[in-house]
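So, here's a batch of structures to check.
Each value in this text was obtained by applying a stated rule to the coordinates, not by laboratory testing. Note that this is a predicted model, so its numbers are computed, not measured. Cβ atoms are built from the backbone, for glycine too; each structure is taken alone.
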Structure P
Amino acid sequence: MSVGSVSLEEVRRVAELANLELTPEEEPLMQRDLNAILGHVAELNQLDTTGVPAMAQVGELIQMIEDAAGATLRPDQIRPSIDRKAVMACAPESDGRFFKVPKVIER
C-alpha cells in the first residue's frame, strides 16, 4: 500500500486477510477511512521528535509506581489448577477434555 492512497483492490485484500465481509457499499467507506488513517500517520511522521525520550516500558512503569507508592506486586506462586472434571461438569457441551463450541469461521 502506498501512503495515503489505498486502492479498492487493497481494501478487498485487507478485508480478506481480516476475514471481513464488506458489501460493495462499505468498500469505498473503508477506503476513505484507511486513507484518513494513513494521512494522520503521515502527519505524525513529519513531527520532530528529537530529544523526546522513548515511551516507558511496562516494567519501568511498575517500578515507578512501586517507588512512589511503596506498593509491590505479589510474588508469583505455583498453585494447583482448577479440577478439569469439575469444570467440564459445568460445561454445556464437552467431550470430557475440551469444551465443544459451535463453528464460527466458515471458509
Structure Q
Amino acid sequence: MKVEHKGHTTIIKDTIGQTADFLMKVTHEHNSFKKDNLILDLSHDKNLSLEVVKSFSTLIKLHASGKKSIVLVAQNINFNSVPQNITVVPTIQEAHDIIEMEEIERDLGF
C-alpha cells in the first residue's frame, strides 16, 4: 500500500493486487484518512471484478458521511455495471476531476 498526499486529497495505491486485503487495510486505517478526499487506486489488480468493486460500498458510505469524496480507479471493469453510489474512473486524473467537481457542489450546497 502506497500513500501519497496531494492537496486535500489522499491517494492510496494497492501495490499488491489483493484487493480484498487492500480494502480490509484501508477500512482498518480509515480514521487516518477520514478528513481527506480519497482516491483508491486499484489499477494494479488486473482481475478486478464487479463484485469486488461492490465490496467497497460500506467504506464509501462511511467516508461520504464525513462529507468527503472517495473515488476508485480501475481499468478492467464495465463502468456501466457499477452501482450509482460507487464512483469508478479509469485514471487518477479523472479521479481528481471528480473530487474537484464534488467539492464545488458541496461548497454550493448541493
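Brief remarks follow.
- Among P, Q, which structure scores highest (criterion: FRET efficiency 1/(1 + (r/R0)^6) of positions 18 and 74 (r between Cβ atoms, R0 = 41 Å, to 0.05)): Q
- Structures compared: P, Q; top value of mean projected area of the Cα convex hull in nm², i.e. the largest, recorded for P.
- Computed 2.1 for distance in nm of label points 7 Å out along Cα→Cβ at positions 10 and 26 - originating structure among P, Q: P
- Identity of the structure behind 1.0 (criterion: distance in nm of label points 7 Å out along Cα→Cβ at positions 42 and 98, calculated), options P, Q: Q
- Origin of the value 3.6, where distance in nm of label points 7 Å out along Cα→Cβ at positions 34 and 90 was derived from one of P, Q: Q
- Between structures P, Q, the greatest calculated value of relative contact order in percent (Cα under 8 Å, 6 or more apart) is seen in Q.
- Identity of the structure behind -11000 (criterion: helix-only ellipticity at 222 nm (-39500 (n - 2.57) for each DSSP H run of 4 or more, over all residues; to 500), calculated), options P, Q: Q
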